[in-house]
Each structure stands twice: as structure tokens, then as C-alpha cells.
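Each reported figure results from applying straightforward, stated rules to the coordinates on display, with no laboratory input. None of the values given here were measured: they were computed from a predicted structure. Cβ atoms are built from the backbone, for glycine too; each structure is taken alone.
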Structure P
Amino acid sequence: MKIDMTSLDGEAVGAIELNDAIFGLTPRADLIARMVRYQLAKRRAGTHQTLGRSDISRTGKKMYKQKGTGSARHGSARVPQFRGGGRAFGPVVRSHAHDLPKKLRSLALKHALSAKAQDGAIIVWAEARVEAAKTKPLREKLSKLGLDNALIIDGMEPESNFQLAARNIPEIDVLPVQGINVYDILRRKTLILTRAALEALEARFQ
């Protein structure tokens, strides 16, 4: 698959071939959905916790005798039936992460990239570089290109001025190529790859 390569100013600077093994697959929604679920589960803190009956500071002595009161039979006052008692089956501190095979994670990334390519939502830049770390000029350039919601993937180390200029622009994300992931690809309308990012991706999936 051949795609035009442009500059940050929108000028054509040639064409580049996209690897069909990465960008030419028929997207499978089930793989992509599994990967998104894996990512979102892994990022959950899991620090939610309620007090169980063993955590309540209250006497465990039997409240009254078992029979002869005309009331229900009760033992400890720490049980969930009473106000101030512990919660039954409440959440506890735990990890929400689950396993997903490495090959499946790699395949899901290819399918996410292929889905963007199929939608015509991939742009290739020669480089992502600006002269000064100023947000306003970069925002104006992106606005002229119609880019108001995009994920920009650069090489191993994004250019510092560009990264600083872009970080205050809403719905514009800049990541190094090793940080590319399915969730961020899907949550942004347009995927922008630099030539360095494309080369790194092809080397990664060889």
C-alpha cells in the first residue's frame, strides 16, 4: 500500500510504501476489543476496599441469649445486618490485570493499525520537528491541516521542542514509537506516523 508523505506544513515530500503485513490486514474487532479490555484492566488501581465484619471495631460478644427473647437469633454486632456493621462481600484491594498472550497483543496492534489504514485515517510525516517550543504556532499549523484530534507517533525519542509545543493542545497526543498502543490509536481520530516511526514498526514486526 502506497501513501503520500507530507511535511508539517502540508506539502507533499514524496511517497512511502506501507507494509501490508502490518497495515493491510482485514481488521478483527474481537482482537482489538480484547486488547482494549486488557489495557484498561491493567491500568486500574484496584485500591477500592470496604470494611468487612473482621475490620469493625466492635465487641463480638453475643448480644443476648439465644432463646426466649422473641427476637431473631443474633451473635456478633459486627455483622452486616446492623448499622455500622461490616459489608458482606465488599471490594478488596486486588489487581484487575489479566493475562493476554504476547503474540495476540502484537496481532491486535497490527489490526488496529490496519483499521486506521482502511479508514484512510493515517498520515505520514517526514518528521515531527519545530524550531521553537511554542504551542500557538503549532496549533495553527495543525488547525490548517484539519487535525484537531490526533495521535502522533515519532521515533525512539520525539523531538523535544515538538513534544513541549504539543503537550498543551487538547486531544493531540505525542508518543515515542515504543509507546504505541491499541487504546490510544482508537481513541484518536487520526494517526500520524513519522518516517522514523514507520521504520521502527517494520523492524519490530519482522
Structure Q
Amino acid sequence: MSIPVNPEFKNMQFLLAAPNRAALPPPDCAEVAFAGRSNAGKSSALNAICERRNLARTSKTPGRTQAINFFQHGNSRLADLPGYGFARVPAGMKAAWQVLIEHYLTKRECLRGVILVMDARRPLTDFDRQLLAWGTTCELTFHLLLTKADKLSRNQQHNTLRMVRKQAAPHTAQMFSAIRTIGLEEARAQIAAWLGLQA
């Protein structure tokens, strides 16, 4: 029997898109950010966790998210960051994204944790490792979401998760599939804990 979705997730609404620092909303409530390589499934994961099909825009084209998109209900806020790595956008835009993301992750005092989304078939790319190493030095807390777990066998899931947890320690990690709803409750529990929500 599944656990009912926390209203703080299900009632999330789009707040604003921030293409630069000046557009960021006031840091007046707890936030959890979703980060990851372009096309790793960030927006799909966010939609599944909130049980909302079209809350965050999804696309098969890498680089669709071109600003930090904020979603909020009550005193809880989620932030969907632009993807890093390959994206069909100009180099200048990529550079601007990097400046915005680094500023947000290091200076955002209301940020409680980062959901790092990566494809379970290709986990811990160079980009992922760089973000983890950099973020750890900045005292960020990560929870790794290994998406598209339905593409792996049970044995592959087990071995991949064990490897990722070992290499990403002390950060936590889990398997996840938006399509097969694998790991939904575990992901919600982690985000709720960061946001200070009751189970």
C-alpha cells in the first residue's frame, strides 16, 4: 500500500524562472535543488515526486531548462537547475548558467540539500564527480537519484547502487524510476526531511 503524497509536494505550483541572480526569489523558505547532467531526467523526477505530470517542463532535447525554475507551496520550495554537460545552447549561455548555478549553490542560505540526478546506466560521469567534489568542499549535502532504473535488471541495480554509494560517500544514493515509480517514497522522505515536513 502506497503512502499518500504529502500535500506540500502535490500542491506545488510554478513560482518563477530566474535567468540571473537578480531574479532569484527571496530566501524566505526552505529550498531543495534538483541538479544533474542535461537529459538525466531531472524534470521527470521532480514531476513524479510531486505527482504532477506537467509541473516541470520535460524534453528529449538537452538544455531545455534555461533558468532556475522555482516551485512552491506554503513554506516549501523546489528549484530545478539548468543541466550541465552537453546541451544544444550557445557557449555563452552555458557560461552564464555556470555562474548562476555556482552562485546559487554557494550563497543560497535557505538551501537545505541537493538532489543530484544521474542516469543509472551512466552514473558518476566526470561532471557528476566534479560537482560532488566541489559541492562537498562547499559543505553541500547531496542525495543521488539514479534515474531510469527500470532500464537495468535487479542485479544491475544492486551492483550499481552499491558502487555509487561507496564512491559518493558520505552522501546518500538510491535507485529511481519515474515510469515504474521505483524509489518514489524514499526520495520524498529525503526531501521532506530537508524541508522539515512531517512524514
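Of note:
- At a computed 0.50 (FRET efficiency 1/(1 + (r/R0)^6) of positions 109 and 133 (r between Cβ atoms, R0 = 30 Å, to 0.05)), which of P, Q: P
- Among P, Q, structure where semi-axes √(5λ) of the Cα gyration tensor in Å, for residues 53-156 alone as derived comes to 64, 21, 13: P
- If percent of Cα pairs over 22 Å apart is computed and equals 61, the structure in P, Q: P
- FRET efficiency 1/(1 + (r/R0)^6) of positions 29 and 77 (r between Cβ atoms, R0 = 35 Å, to 0.05) - highest-scoring structure of P, Q: Q
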